[in-house]
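Take a look at these structures.
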Structure 1
Amino acid sequence: MTPPRIELGAPIEEAKAVLICLHGRGVDARDLAPIGDELALPGWHVRLPNAPLPFPGGGLAWYAGEPGREDGIDSAARGIGEEVSRIESAGISSRSIAILGFSQGAVVGLHSALRHPSRLGAALALSGYLYAPEKTSEEASEASRDLPIFIGHGTSDPLLPVGGAQTAAKLLEEQGYPIEYHEYPIGHSISVEELADIAGFLRRVIG
């Protein structure tokens, strides 16, 4: 049975901004709850949805397959877009909504944010990569062309090498996106230093 989504910080009715946190493969929303709690800035509502698919090894997944064979990523990205639209319907401006993802959540979150019809406040991809980079320029929405993007990655990541993040940052910067790129001396994880960088980034680009 899929656990319920987690909501932290300010109630959505009182929030000035919203952070959507997307967990990685093989876990569920509870895995990022401590991160969401740390990033619940004053006046922010933090929402942690669960991925839609069961993962064979336990937990959940946003899509099936490995890098290069991301089966179902477009459907997952649309689902995230629908979640953004529901938040907009609650009275939150799209420019006050940020999508943060870790690992597989980073891949699908960035994919969705670049294609959302209204420009979001920010996209944050932690320990991920850019899916189908050859399609980004063609498929990205016009509204997203100045989307602020934070990319963070561990230099010792054994699961998703840092080269994927470097390539994503370079390509997106070449396409005109404002990129904030960081590397950390960690593996496939999120460090205290990275959390501080993320909080500073969110304050600067959204407030």
Structure 2
Amino acid sequence: MYQLRYRELSRTIFETVLAAVIILLLARLAMFIAFVDTDKLAGKEADLIKLFTTGLLFDLKASTIFMVPVFLAGLAFAAFERAWKGFSAFVRGYSLLVIFGFTLISISNFYYYETYHNHFDIFIFGLAEDDTVAVLANIWQDYPVIRALIAAIIAGALFHLLSSKKPVTTVWSKTAAISYGLIFFSLFAVASRGSVDTFPLRRSNAQISDLNILNKLTPMV
């Protein structure tokens, strides 16, 4: 039944987005503790609130956007019972990959900011212009690549352990199912924009303070 498969899809997407947002929040907290000079925070209470509220919007937008292809494809696959089983397994695997990737990006951001005081940018390493092998060797020597990979694998394993795996079996009334479907679709669309205003959330919205590091920590991806 379509509603059961739709609800299973939306549950997986919700759990993935929630896990990704938690990862980005923890990464922001870690970078805040490590890099922000608390002596400069006097009178910045409003900016701190904006850091985490606007940061949450950026986190929701980033994590939701990664789930947009799965959601759109799932709307079609949910109509076919035979195809759904394989697609459902693909979605779970894709979600694990998203959690792995967000964890790896968050750790990379931490060490990148520690060195360059900016967001992660792979082009700074000159992979396309310099000796690729030498550049990768330097990254291997200068950054905790193995520990980052292990942390990302652990995050993925925890997500797999804690996420729901049982299929949805309770049939709702047509009214309840349609209402749920419309509400989830609307919330998903708003989250992927990061805003209910005319324009979606943009990088310029990260300028929340005259303390530049707070602006840098607002978007994590």
Structure 3
Amino acid sequence: MQMPNLAELPRAAREALEGALEAASYRAGKPLYDQGDPADRLYAVVEGGVRLFRVDGTGREVTVAVVGKGSFFGAAALRDGASYSTYAETISQTRLFSIDHAKLAPLWNKYPSLRRFLLAETVRLLRNTQNFYAQQRFAEVAPRLARVLLRHMRPGREGLEVNLSHRQIGYLIGANRDTVTRMLGELALAGLLEINYRRLVVLDPKALRRLAGEPESED
């Protein structure tokens, strides 16, 4: 019973962990735990994938991460008395390893290398979650941003200029200044606009119209 990313662990810690892991296979759409359930088990994906999601106040499911092969999830099980902060559900035929909190606790205390390894895995999952959320946020907000840029662009000395601050744009699209700055940077990298001092210059209005979901017109 092996996972490739366990190879970095010292032999004693690796063998102790592998000896405590339990294997199970699940069909697509199998719930593994609910938000608020006692975090009594740490999981690792061997094959397939798992969706982590929350349910907002309107009952809408909001995916926060998709966990793939070789990754751990359910890290709340590393703490005594903790609860899961998301729902977890398989998205395909999936094979998982898992370890019960009662078996994990003595290994956590005995092997410092295992503690470091699992904490690093937890940080990796958090980063993946943040990246996933950023991508989702971009897909959600980018059309609004494009519409604002199109609506406020005017001919100027440097081309089609938008004389709005990042904060003003944030007010118009319902996003904070940092999100606006990051999204404008991505549009600049894609060649859609240029960020100059106190103004933005639209380089590709047709691409902005496509992003905004508006019909293209002659410029």
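Values in this text are rule-based calculations from the coordinates and carry no lab data. Here the structure is a predicted model, which is why all the values come from computation and not from measurement. Cβ atoms are built from the backbone, for glycine too; each structure is taken alone.
To test your reading of the models, identify which of 1, 2, 3 gives -10000 for helix-only ellipticity at 222 nm (-39500 (n - 2.57) for each DSSP H run of 4 or more, over all residues; to 500) when calculated.
Corresponding structure: 1.
Assuming 20.1 is mean count of other Cβ atoms within 10 Å over residues 38-45 as calculated from a single structure, say which of 1, 2, 3 it is. Write down the numbers at each step before the final one.
Working: 1: 17.2; 2: 10.2; 3: 20.1.
Of the options listed, only 3 reproduces it.
Computing distance in nm of label points 7 Å out along Cα→Cβ at positions 118 and 174 gives 5.8 for which of 1, 2, 3?
Answer for the origin of the read-out: 2.
Going by FRET efficiency 1/(1 + (r/R0)^6) of positions 46 and 102 (r between Cβ atoms, R0 = 25 Å, to 0.05), which of structures 1, 2, 3 comes out largest?
Structure 1 gives the largest value of FRET efficiency 1/(1 + (r/R0)^6) of positions 46 and 102 (r between Cβ atoms, R0 = 25 Å, to 0.05) among 1, 2, 3.
Using Cα Rg over 2.2 N^0.38 Å as the calculated read-out, with 0.92 as its value, let me know the right label among 1, 2, 3.
Derived from 1, not from the others.
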